[in-house]
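Read through the structures below before going on.
Any read-out appearing in this document is the output of simple, stated calculations on the displayed coordinates, not a laboratory observation. Worth saying up front: this structure is predicted, and the values here are computed from it rather than measured.
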Structure P
Amino acid sequence: MLYAHDILSILEPAAPYSWLDSVTRRGLVKPSIAEATGHGSRRRYNDEDALALTVIWRLAVAKMPTGVQRTVADYLQSFPSFPTAGTVLVTDGETATFTTTSRISSLSAAKGILVVIPIVQLRTQVQHNLEHLLASRNTSREER
């Protein structure tokens, strides 16, 4: 289970809380475990939410339109076991396509690609960051 501060700690470059709040309020990525239900309650995310938020943050940093961000978020949350090895997200700012690394050059020539995000490698990075976060959280508890 991940809270907002956990999600923000794994995003690179660092993202402000206002971005995460905006993404959640607009419904781009909703917390799978629990929504905040009022004053003092907190949103709770799972690992797949962390991946989707990381991808959306990368698109936001690249100044991709909200429509592209929404399309990608919807897809990632609809198919949580996706993607498979070699899958990349390719976008030209108008459309977003999940494809394989071997097809990037043909797509690039046809569309003038602006952003390529290697989803599987990003998933590995997110998992590593989450493991590090949880290990440091456990170390802090043991020291008390």
Structure Q
Amino acid sequence: MFGEGSQSGARTGGHLSTRVTATEAEVAALHERADKADLRARAAEAGAAHERRRIGQLEAKAVVDRELMAELVAEGIVSRAHAANLEEALRSSRRIGAAIGIVMASQNVNEAAAFAVLRRASMDTNQRVGALADEVVVTGGLSTLPSR
């Protein structure tokens, strides 16, 4: 009888040991997944910080552009109509740049690839790149854009 109890205890101990080992492996896998998620989150935060800096730079350039246009008009170098056309071109360029940034962040591609996505969507939908960029910037939606 004594032998049977010790065999049963050995089986229970062996089963517990197996369960502990399996649980340790699961915990290790969860730690690994959490570490990878942390790395992705840090990369996303760094990307967002970079985009905030770019937006700040673009806004500063916009102020300089407006001041330059005002000076050119005041000095009679450019007509008001021409200045208005130049301002619209600059606004369009900034919106396209913002849309490129949104595509870069969402599809994890470089600037050239993001512009290629916008250009391809422009051709597929028969819309100007600027109009598509407006839609992307206003809605944040990328549903009309192809992936890479």
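Kindly point out which one of P, Q the value 57, 30, 25 was derived from, the read-out being Cα extents along the principal axes in Å. Here the read-out was taken from P. Name the one structure among P, Q that P(r) over Cα pairs in 10 Å bins from 0, in percent, for residues 18-89 alone of 18, 53, 24, 4, 0 was derived from. Value 18, 53, 24, 4, 0 for P(r) over Cα pairs in 10 Å bins from 0, in percent, for residues 18-89 alone corresponds to P out of P, Q.
Kindly point out which one of P, Q the value 17 was derived from, the read-out being relative contact order in percent (Cα under 8 Å, 6 or more apart). The structure behind it is Q. Computing helix-only ellipticity at 222 nm (-39500 (n - 2.57) for each DSSP H run of 4 or more, over all residues; to 500) across structures P, Q gives -31000 for structure Q.
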